[in-house]
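Asks: What follows is a set of structures for review.
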Structure P
Amino acid sequence: MALISQLPELGKLNRKQVAALVGVAPYNWDSGKMRGKRLTRYGRGHIRNLLYLAVISTLRSKGSPIRDFYERLKGGGKASKVAIIACVRKMIIWINSETRKWRARREGAISSESSQ
């Protein structure tokens, strides 16, 4: 309910836009010849915190695709927090995709009802 009420754009944006809106898209910290780290910031912090907690609880369940993704990242040498934020990004992109599919089915059902 929190996602629907606090992120009404869900299902209407592409994956990069929704990740940036939540604040899990990596931004460059570069200037001139200096190359800094990529940071995730800005966005809607309350949604990011909610998804962070959801990912943490998902990581505790065995057989979860998010946990498999996390373990693959950790095995590749990523830090724990970096891997968790990557899982948050994967989760919000998946939720956005599923919401888009749900909206399309719903609009198709509504238009078929009105044509009858």
Structure Q
Amino acid sequence: MAGSTLSSKRSGAFVNISSFVALEPSLSFPVSATIRAGLSAFTKLYVQQYGSRGLRMNNVLPGRIDTYPVSMEDVHQIPLARPGTADDVARVVAFLLSEDAAYIAGQDILVDGGLVRTM
């Protein structure tokens, strides 16, 4: 009996790190764009199947992040006029894993400085 009470109160959150190409595919990265779009669909299906059990899943879609080389041409396409940082992405992940995000599920969250909006 105690086990069934415990399992009914369980919850969890998953965050997948994807890429902005999930929403804006690029001919430069066709396989990556396809796989990341599939991850987006999987996330929505996962939430539909397991959300009632208290499980959440979301995707973080970084744009141009300074952990990889970012050209000045790329930076000029970003409305915030700078590449993102690993900390920019990490803060969003931490939020999505927190109780503050308890009602966010099945979403693709862009962390791209406005890049996709301008493409």
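The numbers here are math on the coordinates, done by the rules we state, and not lab data. The model shown is predicted, which means the values in this text are computed figures rather than measured ones. Cβ atoms are built from the backbone, for glycine too; each structure is taken alone.
Asks: So FRET efficiency 1/(1 + (r/R0)^6) of positions 16 and 72 (r between Cβ atoms, R0 = 25 Å, to 0.05), computed for just one structure, reads 0.25; which one of P, Q is that?
Replies: Q
Asks: Rank structures P, Q by mean count of other Cβ atoms within 10 Å over residues 32-39 and report only the one at the top, that is, the highest.
Replies: Q
Asks: Please state which of the structures P, Q yields -12000 when helix-only ellipticity at 222 nm (-39500 (n - 2.57) for each DSSP H run of 4 or more, over all residues; to 500) is computed from it.
Replies: This figure was derived from Q.
Asks: Let me ask you something else. Looking at structures P, Q, which one was mean count of other Cβ atoms within 10 Å over residues 56-63 calculated from, given that it came out as 10.5?
Replies: P
Asks: Out of P, Q, choose the structure whose coordinates give relative contact order in percent (Cα under 8 Å, 6 or more apart) equal to 29 when calculated.
Replies: Source structure: P.
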